[in-house]
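> Take a look at the structures below.
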Structure P
Amino acid sequence: MSNLPIVHMTLYKHGVGYFERRGAVEGEAVKLTFRREEMDDILKSLTLLDHGGGQVRGVDYDTPQSRAERLAGNSIILGDTRSLRDLLQALRGRAVELTVSDGSRIEGILIGLDEATEKAQQKSLVSLLQKDSETVAILALSRIEGVTVRDETAAADLRFFLETALGQETHRSITIRLSPGSHDLQATYIAPAPTWRVSYRLIVDAPEAETKEAEALLQGWGIFDNRLEEDLEGISLSLTAGMPISFVYDLYTPHTPKRPVVRDENRVAPGPVMMEAAAMDARVVEASTGRLAKSRMRAQEMPGMPMAAAPSPQTYAESVESAAAGHSLGELFQYNITTPVTVGRGQSAMVPIVSSTLKGKKDLIYNGSKMATHPVATLRFKNSTNLTLEHGPVTVLEKGEYVGEAVLPFTADQAEAVISYAVELGLHIKEEHQSESQLHGLHIKDGYLLQQVYQIQRTIYQIDNRTPQPKTVLIERQRQTRAAPYDMPEPTETTLDFYRYQVETQPSRITTFTAQERRLVSRREELYQQSYQGLQKYFDDKFLDAATYQKLKDLLDIWGEIAQMKQAIEAQEARRGQIYVAQDQIQKNMAALSQDGEEGRLRGQYVKQLGDSESQLAEIAQMITATQSKIKQQQAEIDKLIAALG
C-alpha cells in the first residue's frame, strides 16, 4: 500500500492511538488508506513534515460517498458475474476494436449485444458497424478475445469504475501531494484504537508476625492489540496512563447549512444565526472495586511427597525485567517501551512495564456495606515504583501459591494503594443498629417551644473470632457530612471517605465494639400541644426552672378550661340545631290544620310548643355569649403569660 511504515505508536486509555509513519518517498505523491470511521480524526490531526527539504503541497481524499453514489451518472457499470457482457452493452454506439479468436482485428462502432437465453456464451451475438464501411460484422460472443475502447469518454468512465471498485466501502484513501524529487516524509495522526490494558501480579513473602509487614514484588504487564491492517515490525511503543480530553468532530462529511429565505415583497429579514456550543463533560471516574476471592485451604503435604520450596519475590524479579521507562507528561504518565516491538496484523501482545519490590502491610478490614458478615484480607503498600500505576486487575501470590485477586486503583507515584484479595471466613461479624434522640437545649419564644435535639445512630459490632489465633480487625465506617462520632475511641486511620477503628479480638471469643454518631437538629412545637407529663420530664431533667414550669402548667390549665368551654358551646349549638328541626316540623304540621274543633285545639298546643322553644333558644344564645366572653378573658390571660415567658 504505502512506503510510509509505522515507526512509533502511542496508545491511550480513552480509545485513540497516536501514530507516526516515516519513510523515504520518490515522486510527487504518496497514498495512505484508512477505515471510514477514522477519517474525522485523520482530518483533525494529520501532521506532515518533510525531513528531506522538500515540500508538502496538499492532501486529496475520497469524497464521503458510497460506491453507488460515486458511480451515479457513470456510463459504465459492470456486474460481478457478467462483466464482459455488461461492458459490451455499455459500449453501444462507441468506437471499439475487437480482437477475434483467429487473430484478426475488427474496428468500428459497436451496435450491441444480442443475448441468447440458453448457452449465452456460445449463442450470443455481437454486431459492429465496421470503420469506413457500411458493413455490419456479426460475431459470436465466444469468438471475441479482446476489446479495445477507442472512445476517450468511455475509456475514462471504465477506468473510473475500476478505481472505484478497487476501494472497499469501509475504507477511504488520502493522497499526499509533494514537490518533485526525493523526500524523507513523516506523517503523524490520531485514530481510534483499542485501549491498552494492564494486569498485575503481586508476589508476597510471608509477613513478619509482629508488624505484619511483608515484602512484595509488583509485576505489571501492558496488553495491547494490533488492529491495523499491516504488521508492526520493530516499532517503538508508548503506553500512556491518564485521561486526555478527546472527542469526535465531523470534518469528513460535507455540510451545506440552510440559509434564510428573504422575500423582497414582504421585507422579511434574514433569520437569526444560531451558534451551537460544544458541550464537553470531562469526568474522570476512578472507581476501585476489590474483587474478593474465597480464602484458600492449604493442601496437606502427602507422606513421601516433599514439596518444593516456594520461589521468592526476588526469583520472580530476576526472571522478568521491566521493559519500560516511566516518563511524566503533566496530567499524564507514559510508559515508554525500551525495546523494539514486533506484532503481526490481527495479533495482541504483552510487555512487562513494572517490576518493583515494595514494602506491604496486611490487614483485615470490615465494611458491612461492601462485604457482609466477614472482613476481607487486604494488602496496602506505598507506590514507591517511581511510576504511576494504571487501574487494572492484580493476582496475588503468597509462598508460590494463588491466594486471591483484586483490582488495583489508579495510583499516583508515592501514593498508598489498598487492595482486598480474600475473605477471612474465620471471623463472623454481626451488626445491630439502634437510634435515639436526646434533648440538648430548650427555649420558649412567641408561643413556641424550641428544642435542640441530638439524633443518635448507634451500631454495635459483635465480632466472633472462630480461629485459634488473635486477630486485629479494622472496622471501616463511612464519614458523615452532618453527623460526627462521639463517646467512642479516636479512629486509627482516616481516609477521604472513611474512618477506621482498630479492634483486637481473642481466639474463640466474641468481642463487642460500639460506634455512634450524632447530629444536632432543631424542632419547634406550639406550647398548647405540650402535656403535663412532658413538662414534668423537662423539669426533672432540669431543662425548665420552677417558675417557668409553673407558668407553663398554668397555661395548660387555662387551655384545658378553654377546651371545656368550647365543648360546652358545641353542645349548646347542637341543642339549638335540634330545636330548629323540631320547630320546622311543628310549622309543617300547623299548616295542615284548620282553626276549628279538634284541629283548632291541636293547633293551640303547637303554638305553645313553639313559644317554649323560642324561650329555650334565647337561653341557649345567652349561655353561648357568656361562655365566649369567658374564653376571650382566658385568651387575654394566655397572651399575658406567653409574653412573660419571652
Structure Q
Amino acid sequence: MSSSHFLPPLLGGVGLVVAWYIFQVVKKTPAGEGKIVEIAEQIHLGAMVFMRTEYKMLAIFATVLFFLLLISLGWNTAFCFVIGAGASSLAGYIGMNTATKANVRTTNAAHTKGAAEALTIAFFGGSIMGLAVASLGLLGLGFLYLIYGGDPETTHSIHGFAMGASVVALFSRVGGGIFTKSADVGADLVGKIEAGIPEDDPRNPGVIADNVGDNVGDVAGMGSDIFESYCGSMIATIAIASTLSAEALLSMGNQASLMFLPLALASGGLVCSIGGIYIVKQYSDKAPEEALRFGTLGAAGMFMFLSMLIIAFTDISFGIWAAVIAGAAGGIVIGLVTEYYTAGKPVELIAKSGETGPATVMISGLSVGMQSVVIPVLTICAIIFVSNYFAGLYGVGIAAVGMLSTVGITMAIDAYGPVADNAGGIAEMGGLGKETRKITDSLDELGNTTAAIGKGFAIGAAALAALAIISAFIETVSSHYPDFSLNLASADVLSGLFIGGVIPFIIASITMTAVGDAAFEMIKEIRRQFHEISGLLEGTAEPDTARCVDIATQAALKKMILPGVIAVAAPVIVGFVLGPQVLGGMLAGALLGCVLLALMMANAGGAWDNAKKYVEKGNLGGKGTDVHAAVVVGDTVGDPFKDTSGPSMNILINVMAIVSLVIAPLL
C-alpha cells in the first residue's frame, strides 16, 4: 500500500481541525444580551431536542439494517454501514449545533458592527458545516479504504458506508423538511395573511418552530444530503474501477491508481475549499454576493488546476482529466442556471402575476419550475457524453467526484442561508430596529438564492452520483452473470422503468401530504392561541411556542418512517422477486423521475419564495397589498416543494441505487 493512501484520512483530520478553529472564532464573537440571547437559546434547544429524538428513532432502524447486513453480507459490510451512518449523523449534528450558535452572533454583529462582520459570522457558521461534511467523508472513507480498498475482492464491503450515509440522509432530509415546512406554512398563513403581522413577529406562536426548522431541515438535512452524494460518488467510482476489464485498463492505466483517484481528488478539493473560505473572508467588505461568488469560483478554479497535477503525476490516462473538468464545470453551470430562475427575471414575472391573484402566481411559478429543468438536464447529458467519451463508465463516476470535490465551500455557502435567515428572525423578534433588519434582510435574501443554488447543485450531483452507482451495480452483476444487460427491448427492463418512474411520485405525495397535515395542526394551534391567550396580538402576553415546536416534531417523526422504508425495501423486493433486470430498469426509471421532479420542485419553490421577498421590499405595492397576499400563497405552496419533497428526490434515488449495489452479489 502506497504512503499516499494515508493522505485522505490525514487531510480529513486537518479539515476537522480547521472547522474546530473556525468554531472557536464564532464562539468568541459576542452573542449580545437580553431578549435576542433568550430567543436564540429557545431555537438551539428546540433544534437539539428534535435531533436527539430523531436520531433515537433512526438508531432503531439502522440497528435492524445492521443485523440484516450482518446475516446476509457479513461483518465487513455491516461494519462499514455503521461507520457511514455515524459519520453522516455526526456531520449533521456538528453543522446544526454550529448554526444555532452562529445565528444570534450574526444578528448581534449586524446590530453593532455592520454588514461585513455579519456576513463573516454567517458564512463561518456555514463553513463549519461544509468542512465537517468533506472532512468526515474523507476521514471515514479514507480509513475504510486503508482496510478494504487495496484489493478489488474486498472493495465491495465499502459500499455499506454509502448505504449508512444514505439512510441517515433520507431520514434527516424528510424529517427535517416536514418539521420546517409545517411550521413555516402555519406561521405564514395565520400570521401574515389572517392576523396581518410581519414575518418572524414575536407575537406569532409558530415563529420559534419556523426558525428551529431552518436548522433541522436546511442545515442538518442538507448536510446529510450532500454527504451521501459526496461519499456515494467516490464509492461508485472505486467500485467501477475494481471491475474494469484488462482491455479497459490498457487504455486507462493502472487499476490501483484508478481506484484511489476519487479519494485523491476529494482530498485536493478539501484543500481548495479551505482556500475558497479564506477568499470569502478577504472579500467580506464587498457586496455579499460578490464575496460568495469569488470564493466559489476561486475554489473551483484552484481545483481544476490541482486535479490536473494529481492526474499528471499518476499512472493513468490524462484524458480522465476531461471527465473531471466536465463534472466541475457542469456543477457551475447548473448553479448559475438555478440562480437565474430563482433570483433573476422569472422572479419578477411571478411577482407581477400577483396583480391578478394567487391563481396566476401558481401558474407562472409552475411554468418557471418546469422550464428550469431543461438546461440542467441537458448539462447533465453533456457531462455524461464527455466523460463517457474520454473514460467510459468510469468517467461518469469521476465526473461526479469532480462536481462534488469542492463540497466544503459549496456546502458552506448553502448552510450560510439558514444562518442568515435565523439572524433576521432573531432581529425581528428582538426588536432591534430597521437598520439592523435591513442588514439581516439583505443577507437573508442572498441566503435564499444561495440555498436554491445549493439545491440545484445537490440535485445535479445526486444525479451523477446515482448514475455512477447504477453503473457500478451493472458492472457488479455482470461480473457474476456475463450475459447481463439492460435492453429496452426486454419486457423486464421496460416494466422496471415504469415501476421506478412511479416511486418518486409516491414519495412526493407522502411528503407533501405530511406537510399539509402537520400544517393543518399548526394552523389550528396558532389560531387557538390568538383567540384564547388574552393580549397576545396586542403584545402584552407571551405565546406558547413550545407547543408549536412539539406539533412539528411529532409530525416529522411519525411521517418520516414510510418514505425511508419504501426507499430501502423497494430495491430488495424487486431485485429478489422480479430479478436484476427489472431492478436495473427500476433504477433507471427512478433516476429520471427523481431528477426531473427535484429540479422542477426546488426551482419553482425558490422562485415563489423570492417573488414574495421582491414584493416585501416595496415593489408592486409592497406588504399588506393584494399582490403581497397572492405571492405569500405561492410561497406557502413552494415551501414543501423546495424544502421537503424536492430535496427528498435526490436522496431517494441514491438510497435505492446504493441498496441495489450492496445486494448485487446476492441476486
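Here, each number is a calculation from the coordinates, and none is a lab measurement. Computed from a predicted structure; not experimentally measured. Cβ atoms are built from the backbone, for glycine too; each structure is taken alone.
> State the single structure among P, Q that was used to calculate distance in nm of label points 7 Å out along Cα→Cβ at positions 433 and 569, giving 4.9.
P
> Comparing Cα Rg over 2.2 N^0.38 Å, for residues 97-456 alone across structures P, Q, which is largest?
Comparing P, Q by Cα Rg over 2.2 N^0.38 Å, for residues 97-456 alone, the maximum is at P.
> State the single structure among P, Q that was used to calculate helix-only ellipticity at 222 nm (-39500 (n - 2.57) for each DSSP H run of 4 or more, over all residues; to 500), giving -8000.
P
> Starting from the value 4.1: which structure in P, Q was distance in nm of label points 7 Å out along Cα→Cβ at positions 201 and 337 calculated from?
Structure of origin is Q.
> Okay, moving on. Cα extents along the principal axes in Å, for residues 377-592 alone computed as 113, 55, 40: which structure among P, Q?
Source structure: P.
> Given 1.9 as the derived value for distance in nm of label points 7 Å out along Cα→Cβ at positions 361 and 465, which of the supplied structures P, Q does it correspond to?
Source structure for this number: P.
> Once relative contact order in percent (Cα under 8 Å, 6 or more apart) is calculated for every structure in P, Q, which label goes with the largest value?
Max of relative contact order in percent (Cα under 8 Å, 6 or more apart): Q.
> Supply the structure label, taken from P, Q, corresponding to semi-axes √(5λ) of the Cα gyration tensor in Å with the calculated value 40, 26, 23.
Matching structure: Q.
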